[in-house]
1. Comparing I, II, where is volume of the Cα convex hull per residue in Å³ highest?
2. Comparing mean count of other Cβ atoms within 10 Å over residues 97-104 across I, II, which structure shows the greatest value?
3. Starting from the value -22500: which structure in I, II was helix-only ellipticity at 222 nm (-39500 (n - 2.57) for each DSSP H run of 4 or more, over all residues; to 500) calculated from?
4. Taking FRET efficiency 1/(1 + (r/R0)^6) of positions 81 and 201 (r between Cβ atoms, R0 = 25 Å, to 0.05) for each of I, II, which is largest?
5. For which of I, II does distance in nm of label points 7 Å out along Cα→Cβ at positions 41 and 177, calculated from the coordinates, equal 3.9?
6. State the single structure among I, II that was used to calculate distance in nm of label points 7 Å out along Cα→Cβ at positions 137 and 193, giving 2.9.
7. Compare mean count of other Cβ atoms within 10 Å over residues 105-112 across structures I, II and report the one with the greatest value.
Structure I
Amino acid sequence: MDDVTQTGANASGPSVAAAPDAPEEGGPLARLLGVFVRPRRTFESMRERPRFLLAIVLLLVAQTTFAFVMYHSGIVAEETIAKMEAQGKDQRAIDAVQSFFEGTGGLVVTVVTAPFATAVGVLAAGALLFFMANLMMGAKLRFSHYVSAADFAGVVQLVDQLVRVALILHNRTFDVRLGLGNLLGDATGLGVRALDTVTDPLFLWGNAVCAIAVSAYARRSFGFGALAVLPGMLLAVLLSANR
């Protein structure tokens, strides 16, 4: 079986009946492609059995790969040491950090942290969606529906991350702007980074897919899904602005 449906966490929630005219569900690869080209129809086909295993595996592999490539390039060490020097840190502390990045410990920590943080992030996003849509707005979905929505939205947002990683490696800086921050020249600060993130079309694309997923699963309008997604989106903007 290429995909599974979470059953333990959804035992207490009411089941979601399939619509009489629900689209026929395709295979795992068709679902992955479908979230890019026809997301609503793809999620409607998964109302009865929301899928997420293949999507989370893809996310874990991709995030681990991104982390490994970034670490191997040396940009993480360069930026960390440069920030410590700008803060006037003791040279011994700087040397210790540099030794950490030059050894195998830094690589191991990076490779282990990336998939762990990704898994925690997906579960947290699913929990926040559950709180907003089920508890605050009366949807009657299982937790697995929200994990599915967060997973597939994460797959779409891999496009944003891939572009960012490529630009970071090319420009040798983490100051990558894909939104209106490009119009602000050398201006920096939390507000600039927040504005850039919230106007990044690739970031908005991923959040729109998540909103479509929630609305399709709940048989509600896109506006319903957008309201459910909004708190998580704003939290992501703040975390990105504070990096």
Structure II
Amino acid sequence: MMTGLRSFALLFLASVIPSPLGLAHTPVDFLEVLSVVPARPIEHAVELKSTFDESKVQTMLVGPKMFARPVECMARSVKKPHAYLNWFKIVDPGSEPVRAVEVLDLVRGSSNKLLKIQTAEYLLSPSQLITTGSPDSIPHGLDNYKAYRVVGASSLDRQINLTESFGPEVRRLGKPLFVCLPTQEWHHEDYSAASHPNDCFVVYELDAHRVTESVSTIDQFGLNELQATKTQWLCVRAALLRKTAE
């Protein structure tokens, strides 16, 4: 119990006390996740290696299927520079064993840390929003992430407030859907490290609402125009405490 409370205290302090660049953590607390239809659909192969991969894995991606943008929640304001993530579907991810992870996130705190995960279904890729002028830089500490499907979790059924959401402000959180773990990536001649291997996200089901919004982004695959159709998930900052085989 003391270990869990100590870990939560460290996570909380890291979010409110400025850290040197080398000790920075995930630079965003909450992201609203929207279903999108890209004007320029991407189909591209990269090589990925997460903490559960013995070696790098050739992986085909299609998308973007989702777009994540920062929102204010639980009285935590949006940090700058803003963090954005384009979600690409992993094609034919194959079967993976069920694994147990202990994850501490900003919603559940030090209780109910254990989640069971299985197949990696998405790659989350840092992106930049294009409005006018030069886009903001990608925040230090924002990595690529594999989104592993959570299995057998119950719903939180908890009401939250999202400030400046594309949907209504008052929303209801459901069950955890994914744990997103930092991932190394090889894309042509470029290599992206996992800067903070224990920083992650837990993605929760959110009561879905139809939206009609268009956003322009640029990521490792170039410029794209994304038409948002639905706001449906909430991505929550978390820390990976422990992982075990099922």
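1. Going through I, II one by one, volume of the Cα convex hull per residue in Å³ is largest in I.
2. Going through I, II one by one, mean count of other Cβ atoms within 10 Å over residues 97-104 is largest in II.
3. Of the structures listed, the value fits I.
4. Ranking I, II on FRET efficiency 1/(1 + (r/R0)^6) of positions 81 and 201 (r between Cβ atoms, R0 = 25 Å, to 0.05), first place is II.
5. Value 3.9 for distance in nm of label points 7 Å out along Cα→Cβ at positions 41 and 177 corresponds to I out of I, II.
6. I
7. With respect to mean count of other Cβ atoms within 10 Å over residues 105-112, the highest-scoring structure among I, II is II.
Here, each number is a calculation from the coordinates, and none is a lab measurement. Keep in mind it's a predicted model, so treat the numbers as computed, not measured. Cβ atoms are built from the backbone, for glycine too; each structure is taken alone.
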